[in-house]
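Presented below are the structures under discussion, each in the form of structure tokens.
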Structure 1
Amino acid sequence: MKYEAVIGLEVHAQVMTKTKIFCGCSTVFGSEPNSQVCPICLGLPGVLPVLNRDVVELGIRLGIATHCKIASYSRFARKNYFYPDLPKGYQVSMFELPLTEHGFIEILIDKQNAGDSKKIGLTRIHMEEDAGKNVHDGIESGSLVDLNRAGMPLLEIVSEPEISSGDEAVAYLKALRAILIYTGVSDADMEKGNFRCDANISIRPEGSKKLGTRAEIKNMNSFRFVQKAIAYEMIRQEEILEEGGRVVQETRLWDEKKGMTFPMRSKEQAHDYRYFPEPDLVPLNIDEAWISKVKAELPELPDAKRKRFVEQYQIPAYDAAILTSTQALADFFEAAVSKYSKAKLVSNWVMGDLMRELNQDNKGIEDALVKPQQLAALLSLIEKGTISGKIAKTVFETMMRTGKNPEEIVKEEGLTQVSDEGALAKLVDGVIEANPKEVEGYRAGKKKLMGFFVGKVMKKSGGKANPGKVNALLKEKLEPK
């Protein structure tokens, strides 16, 4: 029997505020354990939380960017459970009245095809506080608790169960992450835990409308982990069903070293948390004026930018999807194109040579020593015939290491392309004279030998010969009239 997967994702994104959601403690990452705490986030008796307005505004911003309906009336709830890193014994979250509902995120199924997309529905986006962190590493016995994260402002983004594969899940997460970064809602730094994902996965016979029993995979913080965990879980559940067993609803963890998920606990239902309205926080009223203000301040979003790049710069959808994956990369591309108008050539260099060099050094576009105007200047040198495309690769590598302008490097290293026909003719004559057998073969009809001759001339010139003129001269001398 063939099965299909039904996947829903729950993402927790820490929003970019200077202070926590209900108190004035700092949100700076990496401080000494328990150095960013106060009676409120420690959950001491008698204290009262005060809602951080910036968290609400960032939540509205994300809701608008993901086509959600912003609730005019919402309220917080207490989610009751008992872990050592939850000092109050409950988490302040939202339940029956969330901040936003019923939006969607559009993902590209095939980036090569501009029209091949899919909308993944969003059930809700709501605000909540983060828990602390249990520390196990380096502890001989027991564990320690760091409460710096307790009270950090989170937005939980819950998708509809409309994702059908690990590839779609990764595409959805990348699209959501791009929106969070573009809008300034979150830096979505996965290494810092500011973008974490839980995946609810079930399978069912192909064509069936009935949902299978789901397992929840908790706290994955990389796209690769999500993809691999979903693939493993689909196989695990299929094997259970094929053997006549029953999939158990439970929470599982992904073990990267073993490449498998393993049980953590039975899956809780909403009633297990005994939600009830948070009595220490008043309900939240959001009027149309506030929503309109936030909407007016939104930047151009990734989907709109991607579609504009295809139309304005006449580049493939695949290129546009990569170039708009981050605001910084999109800005670099547009700045380069403003100085050198051949957009596809700029796109090729940004996606190829630039990204390859950055990836090798594990750097982002923000760290590149090469600036957009310098890349444009390099491409202009190629177009003018000052340097060859091959020499440009060498020049670019030096630019990436030093940040120098291409003209400066070309001058210092004597890399100017040789276009003088007299000098090139001497090189061509020398190659023809030294390779009589190949000359004979070419004249006998082996036209592919032209590449052999061009390579020899380029080698003798140290890569500086103008390839176009070399080809023309060789053809003239090898094919005498």
Structure 2
Amino acid sequence: MVENKAQADIALIGLAVMGQNLILNMADHGFSVAAYNRTVSRLDEFLSSAAKGTSVIGARSLPELVAVLKKPRRIMFMVKAGTAVDELIQELVPLLEAGDILIDGGNSLFTDTQRRCAELGAKGLLYIGSGVSGGEEGARRGPALMPGGDARAWPYIKDIFQAIAAKASDGEPCCDWVGQGGAGHYVKMAHNGIEYGDMQIICEAYHLMRDGLGMSSEEMQQTFSRWNSGPLDSYLIGITADILAVKDADGSPLVERVLDAAGQKGTGKWTGISSLDLGVPLTLISEAVYARYLSAQKEERLRAAEVLKGPESRSEAGREGLVTDLEQALLAAKIVSYAQGFMLLREAAREYKWELDYSAIASIWRAGCIIRSVFLNKIKEAYLSNPDLLNLFMDSFFRETLEKCQPAWRRVIVAAVQRGIPVPALSSALSFYDGYRCARLPANLLQAQRDYFGAHTYERVDRPRGEFFHSDWSNKGA
């Protein structure tokens, strides 16, 4: 047992890379951290290497971990989402007292967080589900943190979380209280959905440049590097430039040796499912998820490539102009990805009775996280000036930007179609924009079809909303 009791400010369970880096980050900021891992050998290795010489305290059992914590005890865990979280909570609860705080920093499904918050609250324990974004480097140097759950816990973790969080250019920490229940994990889920969309449109631009325009890795690297100093300035554009610069042992681009079968951890799928549940048209983000599914069907695609023919894909005609157009198309589609993410957050807040501050969420995402982008400041400003903004499209900056980018965006889609290059996210983003700005969609015909075969009824444009009609569509003059 540890001799000195009640000396740690916070505990962290789970010593994979993210957990270790968060501990070191906390220690760097003057907090005493107790570390625990179910596999003790990993704890010993951590204490003898990365944590050597720091204030990190090792605990070799959960009772020992609880014993070294100051009250109210603050215990954060970075373990696999699902049953592992519930099992860990069951082990911890008998060791804790009313007012102690549990913090789930993994990618848990928000409904699980809602449930755990209620169950633990009934036992006098305070529960937080916090999104943590930024990957390994973010965890070590400053992540974006999205805590939500029992608001009574926030004053006890605020100093720690805001100290270790990334800082935006104006010095503000990229961490603030999000809301009650599962709001923190929901906001992180929406972040990851936007991330899926953003990554996919970048990959489609790369595909069009490589296979549609015949550009070399060096040319593409220079292009992405140039884009990263303009309106597309963002983490994902920057790392794309870095990736394209890396060579394999034989001097060829390493990225071209990477198998084109994408993985995923499920948060993008959860975002899509939630959008269906809430009736929010998350078209670009859903297409990004489906694009990963299609990429995983590698063997089937190889067989199809042998027999299914399309147009000649490579044409360098008008390359310079098309690359310029691509920058604007990417910017427009990027706006759509964020706009759809905030649409989802708005509907979720209405459904789950959360009081989400969209300006604060945009502020949290300005640094540390994967979707950090130069125009998140503009999103923050848009919601600051109008907290009831229906859609980012309606803000003057984003409306004018979309109008400016629209011609180039359309030319890029046409060029991709003519070359047989799939651009599902770029094109669905444009279709969403066109649909959103359309005062009259063809759903009138769809409603007539539903009424024809299922007597589902319809409303009329010349009568008040809420009045429903049914017609016998099989007879003329019905």
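Values in this text are rule-based calculations from the coordinates and carry no lab data. Treat the numbers as computed from the prediction; the structure is a model and nothing was measured. Cβ atoms are built from the backbone, for glycine too; each structure is taken alone.
A value of 19.5 was computed for mean count of other Cβ atoms within 10 Å over residues 92-99; which of 1, 2 is the source structure? That value comes from structure 1.
Which structure, out of 1, 2, was volume of the Cα convex hull per residue in Å³, for residues 348-459 alone calculated from, if the result is 131?
1
Once distance in nm of label points 7 Å out along Cα→Cβ at positions 204 and 404 is computed for every structure in 1, 2, the highest value turns out to be that of 1.
Please compute Rg/Rh (Cα atoms, Kirkwood Rh), for residues 188-259 alone for structures 1, 2 and give me the label with the greatest value.
1
When helix-only ellipticity at 222 nm (-39500 (n - 2.57) for each DSSP H run of 4 or more, over all residues; to 500) is computed for each of 1, 2, the one that comes out at -11500 is 1.
When Cα extents along the principal axes in Å is computed across structures 1, 2, the figure 96, 55, 53 traces back to 1. Here distance in nm of label points 7 Å out along Cα→Cβ at positions 236 and 284 is compared for structures 1, 2. The highest value is that of 1.
Given a value of 0.10 for FRET efficiency 1/(1 + (r/R0)^6) of positions 276 and 364 (r between Cβ atoms, R0 = 30 Å, to 0.05), calculated from one of 1, 2, which structure does it belong to? Answer for the origin of the read-out: 1.
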